[in-house]
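Multiple structures are listed underneath, in structure tokens.
What follows draws every value from the coordinates through simple rules; no lab data is involved. It should be emphasised that the depicted structure is a prediction, and the values quoted were computed from it without experimental measurement. Cβ atoms are built from the backbone, for glycine too; each structure is taken alone.
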Structure I
Amino acid sequence: MVSLALDRAPAELLADPEALDPEAIDRLAEQDLTGLDLSGLSDKQMRRLERRIARRFHGGTKGGTPWTPVIWGLGNSAAFVMMWPLVMLDMIPLWLGCLVNILCASIALLPSHEAQHDNIARPGTRLRWLNELVGRVSLIPLAGPYRAFKITHLGHHRYCNIPDKDPDYSTSARNAWHFLFKSVRNRQPRGEGGVARYVEVLKEMDTAESRRALREAAITQFLFLAIMFACAWNGYAIEALLLWWVPRHVGLTYIRLVLSWMPHHPAKETGRYTNTRAFKSWAGNLLTSGMEYHIVHHLYPNIPIHRTPAAYWALRPLLVARKCELGKL
């Protein structure tokens, strides 16, 4: 077995992968592996190398508090709420407030998503309260129930692309137009997918946590409808429609398109390295909410979303060796 000497290049060591001991693999993880063929490594060696590389990008206690989702989540919801008095006091036109709130709703999920994976602060740590605060407050533009979203999202990771178990499988579709049709249909009163599927999953779980999530979801929905009704009662029906109802539904459609359908299409594989993919979108990584690198998130959910591009390029030689679907990225 050979430990990685500081004066030996990675390519030289990879010429005899069977001779690499764990210490050599750990040192190899600190190197730039771009362009190197790692297919000669054993599955055990690749897993160790993969974990060591991923560890460099972790959030929470291992990588410091990721303040990006904190500022993003709280600031975005503050901007969403601020549109209401600005419009009602005629400081800005309603159409502008509507456009701003559509943007706010469209980018509202990701900070909460980071909290759902405990990426801001782990349970039992000093800033755990901040993790939970961001998780909940970030969802205001979507009128989303944090606990229900968290349970079902973790279920998606556990059962990704398994039709009768994956809570998000209802977003699978033949193409983008088919997705759009299903997305709208799923949000109808008798829809079977989307939030309706989440409710079904939580009822099937029938645990203390899932029952609590259902209660919180019901309260969240009641408060949303109560605010809409109160606005309409006081002569602000159009404002409520264009400042919350429309942005919420546009945001939910966008989120399910870029966070669920695009990175998992065609949603037929269930393996660790095949149930999602990397892809190059004409809209770019920013307009797809960072989902071009979604494969990294499924492999290592504790890597914060803003670090996944760097993690992807560090891990890419391993992903190529694993024959992952990487598109043109």
Structure II
Amino acid sequence: MGRKVTNNQFIRKFPFKKEMPKEDIELLADKYMTEQGDIHFMGMHNDISEVTSHEAPPFPRRDLILKPDHSEWSQSRITAVDKIRSKAVEKRVRLYEHFQDFDPLRKGFCTASQVKTVFTILNLAKDIGRVDFEQLIPMYTCDDGLFCYKDFCADVDREFCVPNLERDPLAQTNMPDASSTMAARRNKVQLTHDRLAHWNLLQVKIRSKIKKNRINLLPAFKDMDKTNNGHISVNQFYRVMIANGFPSFSEEEVVLLFNIYCDLGNHLDYNYVDFMKSIDVPDEEVEIAMAQLQAPYQGENPAQYFDARGKVIRMSEDRLLC
């Protein structure tokens, strides 16, 4: 029968000579020695296998542990309908026609799953969370469990059109502006009066230093903003401020700055455009020059009193009669 070695071979090939003394190795050899004087090493292997675990090692993983956020955001105070209305105005989407694709009889009703499908088609599902969706469905659900999309679309389209406008020809309506979409585009942290007062003091401190030392922060911020969307990371903002001589911010002041200008519903994206408008206010002449520079082109108006040679233009009889 195989799987046996001599005593000298067992001691010479034993793999744990450094960990075990020679006496223990000889004791193991005596335990598994056969009548012929050989060492049955397979018996030792079977005894060790009985007490060891044969399960595969656990797969390495890193669980995502989110830090609890106790901040109160501005979008938590608006309803789901207002949020959808703002997004519909911003993206210029029409809801009614897409709901009619799931309503062949044009009764004005559909199921809740079809509502979610319409939001996905219009690319609105990513802006409407589970809580908002659960808040929206009961508002327009009838007794039979169907969603009345006709009333829902009428509430959303109030920013686009006024019902029965043709009956009042003299009525004047307002076009949607930036304030109509502000509720969906910006999501800021709601701060207390004490923290707002602290921010006013910090704002005066930063503004006075910028005005005194004539520090231009805007080019440094634009270098960080590769996508030109008006936002940079909080780490990039902190690097720009330190590089331009603002190393004396305390941890509380840094957190306050982030809470004021992180307006995308997270604590990562910093709105440096609004920050620059508040701490580096341009002069009135500069604002007028920028408005004229960004205004549409206007051709030169002809002179009313002098011709091309500098002579006075004679007034016509029609102008005299006027």
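Hey, relative contact order in percent (Cα under 8 Å, 6 or more apart) derived from one of I, II reads 21; which structure?
Only structure I yields this read-out.
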Original post:
Where does the value 0.30 come from, among I, II, when FRET efficiency 1/(1 + (r/R0)^6) of positions 29 and 133 (r between Cβ atoms, R0 = 30 Å, to 0.05) is the thing being computed?
Top reply: I
**OP:** For distance in nm of label points 7 Å out along Cα→Cβ at positions 93 and 253, the calculated result is 4.4, so let me know which of I, II that is.
**Re:** II
Original post:
Quick one: distance in nm of label points 7 Å out along Cα→Cβ at positions 21 and 285 came out at 3.7 when computed from one of I, II, so which one is it?
Top reply: I
Subject >> Answer label among I, II for the case where helix-only ellipticity at 222 nm (-39500 (n - 2.57) for each DSSP H run of 4 or more, over all residues; to 500), calculated from the coordinates, equals -16500 >> reply: I
**OP:** Can you spot which of I, II the value 16.4 was calculated from, given it is mean count of other Cβ atoms within 10 Å over residues 229-236?
**Re:** II
Subject >> Comparison of I, II - label where volume of the Cα convex hull per residue in Å³ is highest >> reply: II
Original post:
For which of the structures I, II does the calculation of mean count of other Cβ atoms within 10 Å over residues 85-92 return 13.0?
Top reply: I
Original post:
mean count of other Cβ atoms within 10 Å over residues 149-156 computed as 20.6: which structure among I, II?
Top reply: I
